[in-house]
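Since every read-out is calculated from the coordinates, none of them should be taken as a lab result. As the structure is a prediction and not an experimental result, all values here were calculated from the model. Cβ atoms are built from the backbone, for glycine too; each structure is taken alone.
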Structure I
Amino acid sequence: MTEITERQLHILTHIVSSYIKTAEPVSSQYVEQRSRISVSPATIRNEMRELADQGLIFQPHTSAGRVPTERGYRMFVDHVLELEQKRASPLMANTAESRDTSFSEEGVQLFRSLAKFLSRETSNLVVLYTTEHRLFWQEGWGEVLREPEFRNQEYVADLIRCVKDMEECVENVLQDGEFSVYIGQENPFSSSHRLSVVMGTSLRYGREGLVAIVGPTRMAYTKNIRLIRSLL
């Protein structure tokens, strides 16, 4: 694992968070204005160069800002997971409350309602599988295809292939563990570096199954992780 300083992690977090929101490369001026780090602009630029040298961010075009790499996203996600272990999330509590009132229907309708809720909350594709009904359900194609990445047809093709792979090996996935975050080429369902998956198995409601949020690597990891964990 790459070792970085607390200040570098702070800067990386701002770069990742901003890029997730805007899909635009992040400049050192933006970091200086938003990060509240009491250092000079030159120091911030030096730290960003160090992050780039360590393969955590890169410059997609000359004179552009910086964009996270897969390694940068992974470090960000590992930091999020560490923080989530230390504190309870209000979003998780709110999700649980909504679940008790909104998802009280039984069987197939419950899972479809859950999928619709998650796709609205995340703007990503949601995949649900229940062993009880042998139902593999997808929700949110309209939402995820509105993300700017999917103007590129290669992203669309990768997403279709990824979901197909998930359906074909879903029973094996259920044996692999309760919670996983796959980023880019870590994704076991597709070799593409374009997609990420936040996935959980052993769902509540007394049912065995799988719930996954699938989207571009520029997904809202913090929110998606909290949503999936609230269902396990």
Structure II
Amino acid sequence: MGKVYKLKDIPAEERPRERLIKDGPDVLKNHELIAVILGRGSKKEGVLSIARRIMQDYGTKSLSGEKHVKKLAQALNLSEIKACQIIAALELGRRLYGKAKREIHFNTPRDVYDYLSNISKLDKEVMHGLYLNVKNKLLRDEIISIGTVSCSLVHPREVYKPAFINSAVGVILVHNHPSGDPKPSKEDIAITKRLKKVSEYVEIELLDHIIIGDNDYISMKSEGMI
């Protein structure tokens, strides 16, 4: 097992908290801000390593929308205490500045790609459900699964439950291919067909399934797969 690098191993002037005190938050990268929130790491992993891993495995938009402590803890192998710290900080930011947040509408596949293009950089497959009202306004951005997208992980209940909670009339599925190739796999096609059938019963339209690759994307609706 390699050495666990801790904050004390870093020169004082380079530590995130000291830089925050001296120069303010604008000089810190996202993972350094997370490190300040967490405060300390564990016996097996330093706080900066944990913070980098959170950003690499989860991504900025995915993390900012997460509200489930157990899901975050399990997905990133964190203690529930650390997951609570992160989610509490994000929720406070939403409450303080949420009223100023602009409305987001999705009228084309390109709108969706521009909104979630950053997930192309993630090492794991992450599936989002974007829940919309009748005017295509985003009501909720929900992470449905993390890891290889498969029928066993993407259950219709997990996809459509947030739609009922948020009174959505439609959902757009979005996930990334870490390989960089956005071409739908056989599993992607099977999942989409299964969810399309369910959508007809629950009367919540599956509007599209968009797959994001390296600087590219494919809309399964535009390709005639939905």
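Comparing distance in nm of label points 7 Å out along Cα→Cβ at positions 16 and 160 across I, II, which is largest?
Values: I: 3.2; II: 4.1.
For this comparison of distance in nm of label points 7 Å out along Cα→Cβ at positions 16 and 160, the top structure is II.
Comparing distance in nm of label points 7 Å out along Cα→Cβ at positions 40 and 208 across structures I, II, which is largest? Let's see the in-between values first.
Values: I: 6.2; II: 4.8.
Max of distance in nm of label points 7 Å out along Cα→Cβ at positions 40 and 208: I.
Taking -15500 as the value of helix-only ellipticity at 222 nm (-39500 (n - 2.57) for each DSSP H run of 4 or more, over all residues; to 500) derived from one of the structures shown (I, II), identify that structure. Working through the options, I get structure I.
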